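Below you'll find a set of structures to go through.
Just so it is clear, none of the values below were taken in a lab; they were calculated from the coordinates. Predicted model only: the values in this text are computed from it and were never measured. Cβ atoms are built from the backbone, for glycine too; each structure is taken alone.
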Structure P
Amino acid sequence: MSEYLREPAVAGYFYEANKNRLLEQIKWAFMHPLGPGKLPEGPIGNVRNIIAAQVPHAGYIYSGPAAAHVYYALYQDGKPETFIILGPNHTGFGSGVAVYPKGAWKTPLGTVNIDEEFAKELLKHEPFEEDLFAHTSEHSIEVQLPFLQFVFGNDIKIVPITLLDQRLETALKISEAILKVTEKLERDIIILASSDMSHYEPHQTAQRKDLRAIEFIENIDLEGFYKYILAENVSMCGFGPVMVAMAVSRYYNATGLLLKYYTSGDITGDYHAVVGYAAIIFGRGLIKPKKKTTKVMEVLPTY
């Protein structure tokens, strides 16, 4: 089993490696002015309307407050049986759609187990492949785990999937397989699509591109979103995972809701070359609020 214990690759880099400092860093993200402004304290909700979410994966000092919006919403919504976590493959190593099939993942907050039954069923379908190598140094899935552990503890199950192949047709195949396995196993799942938005563009350019892309995401317009990403050369790293979240959400007649958008410039004060971060949830009965402005700091409170 030790072969399948995935040690943290970016602890001390993307987030604190010390347990106590990491807990304080996560609390900081929740309480930050760009975060939800409150901690997930008290009993976890029992609503279970959320089907999927888009959550960023940069260093916590940059994207942590945005991620905290998603995890606060999950805390309010309730704990599923399994989190299917899809992230882009930044390293270029491994297969096109790589499943970590068994064992556990470790962080400074402890270990969480793989839903081995779900992973085994997924691997019966194309285009999934069992591939540990693709996950060895990849950060996009790992950085979600401490937030999940902070909210739900270590008694959760995950299925980590990295995407090197982010074509629309691949996302649709992945979505179909996830739906088939979910229904076969009668599993209560949430899909977490790990992605940042535009990379290293001037703040205004990134904001313009990203907010337009977010309109497609909220409206669950997969085809329009994919065409826009390609046509405008939007440097969003995890558009494939987000399309999976959109496709599964569309199957369940869900709606999308932007919780927060900002850029790294809003954290650092340097607006010359920024990265955009969006927190988006998809669920049953979510009502999209009317936006009177597209200014970054005024896109929304939702709690």
Structure Q
Amino acid sequence: MEINKIKYFRAVYELGSMRKAAEVLSMSAGSLSKSIKSLEQELEVKLFVADGRNIRPSEQAISLYAKSNGLISAYEDFINSKDIFENNDSFKIATYEVFSTYFLSKFCMDYPEFYIDVLEKGPGQLEKSILDGLADFGITYMPVTNPNLEFYKISKFNFNVYTNKKYSSRKAIDIEFAVPIHKIDNSISGITELDNWPVSVKRNIKYRFEMLESALESVRHGQCAIYCPDFIAKLQNKTLKSDYQLRKFESLKLSKTRSADIYIVTRKGFGETKFVKQLARTIRLYC
């Protein structure tokens, strides 16, 4: 479906006349009518019906108009985004809590000249938001590939099991975990758990949280364990008293310490801009 067909449809809808819309669009009424009919064929619905000498929108047209409200602005943002990157210091980053809460504040401190909007998006949603023009960049360790996106491998970090001082005396078989409530689909790593837990290893799950910070709070108070990136534990421990600090649970031996690659995601063709390079530099420094 061509975006122009949606633009033409909206013009006819708003002006209530094929002739008036054709004049505003600087095209012939015949060409406009042909475009509307083509759109109707694609959607298999009737969009406008005769009403005397005028036309009125069908129920399907009313629904389509409402759904298309954000489409045109998102499309324009997408088309103009390259100029925005070159001439503006405002960016939209899609990522999830591992980076939005525990990393991006560091980037903001290092580069206060940038204005940043942060969108909380999980894997898959993150990539879609970039494709839809809602975000300029993404940061992820669970990439969902798409031929229209570029994935720049920036760094690597390790995951480990963490508890606090109170909980660390337990036997490995007795420990219970706080885990993410959401699962992951279509990640190229094959991992289905948002916290990167190995699929082949079973664990006792006590809590399922939507927010990582809720899980960390349970760990800090000795209620459970968590499987999380080492850099998060390090950042946490800088501000916590000894009794609440996160400690590696050495009694639980996984087959190996799991690691994950960090990627910056952009739309195809944008390349490694100055902003991307500075973002990558800060990721390598803190993660």
Structure R
Amino acid sequence: MEKILYVTDLDGTLLNKQDSISPFSIQTINNLVGQGMLFTYATARSLVSASKVTKGLSTNIPIIAYNGAFIFQPSTGEILSKEDFTEEERNRVQEVLTQYRISPLVYSFIDGIEKVSWIPQYENDGIRRYLSMRQGDKRFRAVTDIETLYEGDMFYFTCIGEKDELQPIYDIFSKDSRYHCTMQQELYRPEYWCEIMPALATKANAIRKLKNIWGCTKVISFGDAINDIPMFEISDECYAVENAVDDLKAVATWIIESNEDDGVAKWLARSVIL
């Protein structure tokens, strides 16, 4: 029997509009994982953020976080795989963001501990919302100056703001082969997120790695947004939820029920044979 890796996006796909997974979806997926289904989710979220919104879902599955920069084992927090910037690449990001007066959220390891640094003086509504939704997060590190902001082993940068102010940043890094840069509007919100990461930090690359780790011969994926297209392109079958953007639906194998209607879990319940 062929070994299949099932992988889903989180926000807008497995998660509903309340940023949670329904009891039906949790029970369905956990039962299938318990029977041997090889399942993971791939998200732009961190392990900390993803763990909160996936509470109740099995932690015995490796997960793809930070848009593919990391593969974690959530039960232990062990890093199974990671992608890094070079020092030159980190310096280039700092130079460009400073030039365009963009104050980002900087994700880094400082003395081996993961931190998210920002300068409160330059907060906007989008950053304040991000912080308010993650109150008590021990990674948060408010700083007062640019030098401190860019300390540590930086691996991910998030810029939140108006599309017009972020467009030049996206134009620079999306055309530079040393980086993987995405920009899209926040789900259900007016602000945009521009995220800068190492070139190999993609969901597609992380899925390939996990496919090899597990010795799978086939990938079946689920998504909702345009940044899921590369993941769909390396999948043998790919399913867009009903609420997905039209560009993703155009390249999908089929359209399934929406995230509000447990589309992913219902498809798995109907289709997975173990």
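Quick look at the values:
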read-out: Ranking P, Q, R by distance in nm of label points 7 Å out along Cα→Cβ at positions 38 and 222, the structure that comes out highest; value: Q
read-out: Identity of the structure behind 24.6 (criterion: mean count of other Cβ atoms within 10 Å over residues 6-13, calculated), options P, Q, R; value: R
read-out: Parent structure of the calculated result 9, 28, 24, 18, 15, 6, 0, given that P(r) over Cα pairs in 10 Å bins from 0, in percent, for residues 14-157 alone is the read-out and P, Q, R the choices; value: Q
read-out: Among P, Q, R, which structure scores highest (criterion: distance in nm of label points 7 Å out along Cα→Cβ at positions 22 and 230); value: Q
